[in-house]
Structure I
Amino acid sequence: MIRGIDLRGAVAVNVITMIGIGPVITLALVLSYLGGPLSLIGWIAGALVSMCDGLVWAELSSRYPGSGGTYVYLREIFGREGPGRMLAFLFNWQFVFFATLTIASGYIGFSSYAVYLFPIAGSSTFAHDALAVGMGILTLFLVYRRVTVAERLGFALSVVALGTLVLIIAACFSHPDFHMAFHLDKPVVFGLGFLGGVGQALVVTMYDYAGYSQAALMGDEVKDPVRTIPRSILISVALLAVLYVLLQLAVNAVVPWKSIAADPNSSAAQYAAATAVAHNWGPWAANVVVFLILVTALAAAYGGLLGFARVPYAAALDGAFLKPFATLHPTGKFPSVSVLVIGLLTLPAACLPLTDVINWLTAGIVLIQAIAQIVALAVLRARGETPPFRMWLYPLPPLVALVGWVLLFVSSGLGAIAFGVATLAAGCVVYFITARVQRVWPFAPHA
């Protein structure tokens, strides 16, 4: 594969995957869980967990810089022919659901926000779903090409994505009402109710921060990956944390947050960012911002498919996934079959409700990726290994990340938890059946 992604490109891939359309459509959800200025806590908590988890990614990616991310870490740390084989299989099994739902959420958000400019898109469920599927086809077309071309396109899209957030923030801060933004009707009670609100908000904000490790999935195509990947992760989280907090504060200072929190599914809540821009700069500026938001949504889907397709490709090369996924395009040298399969699977998922998609994709990956990866790092450290990048204040960051992920998992709802556990259990059954047929761990013959 071609090493065509430098630090700029790695940050760009992370950023476009992180931003997407998520922040502008989930502002209302965060406000419904944590009203007014308390909503900022949801974004700060998400940034804290993301940065701590990002340090886990950074350390592991410096030790195992190849494509695949968590798949490689679990396989190598727990043993290629031991438990690591099963854990790696289960991760890839869950990753199929995670990648499909994550990319599809961008298509759904795109279609929903497009109604602001094109009301006909909201005239029926069929029109909404058709637009979402159409965006998926366009994304697949853009990703299906040589990675050096993809890197340049990714950087351009990241500039648009960042510029869109900056433009919304600038419009809101041109005539802000900070008294409204920071006003609460009653004192805050720090009890179980508040903790529950933080947990629910964390589910949403972690969805918006997700993607900071995207470059780690493409290690074989990154220049100097041992240094580039860790840096790209930390830069991406820090940059987006500042912008997300400013975005929520900016909208709160223009649009009465009570009206948004009362019904997060209303048109006023869904288009809160556009409404804020229209309030200060007029409807023409709002239309421009909405157009840029749609481009940003396309950018996120592009970055997601670009990186996610590399995971089953790496697993297939290792003989732990379906052999066709190891196919490279004969001239473009990118994983063509993997791009096609994941890209096509996201199309029917684009017809699901967005809230369910966010909860399911979050709960579906926590156990076998986030938590298992933290345990893997602890095992690596216990062995006395010294990766090129070593986080500060260990073991505090992994412990903070672990607490955050557990809180997120239990806050995602019974349906999402059931989905995560059931799909993981099904993966265990499939693994044991195939392992017995192939006579590999734990059914390998003793020497």
Structure II
Amino acid sequence: MWNIHQAYIDGAFVPVHGAEVVDMIDPATEQLIGHARLADREDAKRAIAAAGRAQPALASTTKAQRIDMLRRLEAAVLARTDALRDVTIEEYGAPLARAQWVSRYASACFANAAQVLQDYPLTRQVGSATVVMLPVGVSALIAPWNSAVGTICCKLASALSAGCASVIKPSELSPLQSHVLAQALHEADLPPGAFNILLGRGQDVGDEISTSPGVARISFTGSTATGKVIARAAVDTMKRVGLSLSGKCASLILDDAELDTAVPQAVAAAFVNNGQACVAGSRLLVPRARAGEIVERVQAAVAAMRVGDPRDADTAVGPLASRAQFERVRGFIRRGIEEGATLVAGGEERPAGLERGFFVRPTVFSDVRPDMAIAREEIFGPVLSIIACDDEAQAIRIANDSPYGLQAYVFSSQPERAQRVALQVEAGTVLVNRVQPELLAPFGGVKQSGVGREFGEAGLVSYLEPRTLGIG
């Protein structure tokens, strides 16, 4: 039984001041697995103060010193790969393959950041002026529950590369991931206050971070609704704000696509992380003339998916993270049926043989209209909407007819055509004939999917500000 009652502040694990205790439930069994005490506003103030004390020394570090810290973090997290994988499964039901990928990605974040920093010029001449890239200052890193480990490491790697101390607030729904990761990061023996980690709710810890003059920058990954609250709260102190927000990602299968490869990839994009991913390709846009064949192929692919124990290597779809998420997704399935979409796979009923756990059958709708709720709202679960299009132009219009624009997928046998379509799709990232991203390329959304970019050089630069020296 887990009992987590500490925050990581000023280089040490310390008891939290907050009084609220939350239960931790294994989503695959609905069994109680532990308790976690949440931090409060006082804890947040302590963490911000610790980061503020560390900031001057961290800002004065050399490139070589920062790279050394990144390498130590890489090694420390790599040593805990198996533990991070296991708590990712235990806490929110990530399938084994996904949990393994995330746990390995976590250490790779620091290796990637070291590579980027090594090649990036922190000082350069621009005309007659010298431009020096300086750390923006203490940065708040706010991470979601559906990949807390990877998101925290990505943000921390970029912040540290720039010489920024940080206050990290994972979702209060991810105490296990956060605790084990904090133990790993502690082993890197960074200067006290260089990073601080505390769990807490948005109304106190989140608000303190968003309004404190001791925080210069916020990097938030989560829902659009919460991102808007943070942006409003941050404006009074003119914080630099980066937001990676919700998505309703479209996969476009063009009429010349090779279905043997396109359909499996589109299905994989739709159900990644049990559908609990902002980059999930939950809208599948297909040529009307080939819709019947594509629906049959999707049905067959989904029928072959194993739903169940996320620890089993053969499981493709595990449980949803919580009862609230379970009920929300089932509600969307009901709405899809009520709105007149055709249910071709899955449904609201539990998977056979799974009477406990927050399991939802992978669900597919065809005959979906672009104005239906299942085609417009981020469901965050294993639900795919197939929309038939008359031609390429209509597919692009429907893909762009969304308040979101995080990621998209295009499948075509003609590379030049696929690239031309990709450039017309309104999304921060468009993957062509692939579903794996490039982790050194900029990542972020357009429209209500966010502001700013992470990963690679873009991530580093987001924690830097240029100072121009015009010397006579």
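The table for this structure:
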{"quantity": "For 15.9 (mean count of other Cβ atoms within 10 Å over residues 289-296, calculated) the corresponding structure among I, II", "calculated": "II"}
{"quantity": "Among I, II, structure where semi-axes √(5λ) of the Cα gyration tensor in Å as derived comes to 35, 24, 21", "calculated": "I"}
{"quantity": "Origin of the value 0.45, where FRET efficiency 1/(1 + (r/R0)^6) of positions 161 and 425 (r between Cβ atoms, R0 = 30 Å, to 0.05) was derived from one of I, II", "calculated": "II"}
{"quantity": "Highest-scoring label, criterion being relative contact order in percent (Cα under 8 Å, 6 or more apart), among I, II", "calculated": "I"}
{"quantity": "Identity of the structure behind -12500 (criterion: helix-only ellipticity at 222 nm (-39500 (n - 2.57) for each DSSP H run of 4 or more, over all residues; to 500), calculated), options I, II", "calculated": "II"}
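Every read-out reported here was derived from the displayed coordinates using simple, explicitly stated rules and does not represent laboratory data. Note that the structure is predicted; figures quoted are calculated from it, not measured. Cβ atoms are built from the backbone, for glycine too; each structure is taken alone.
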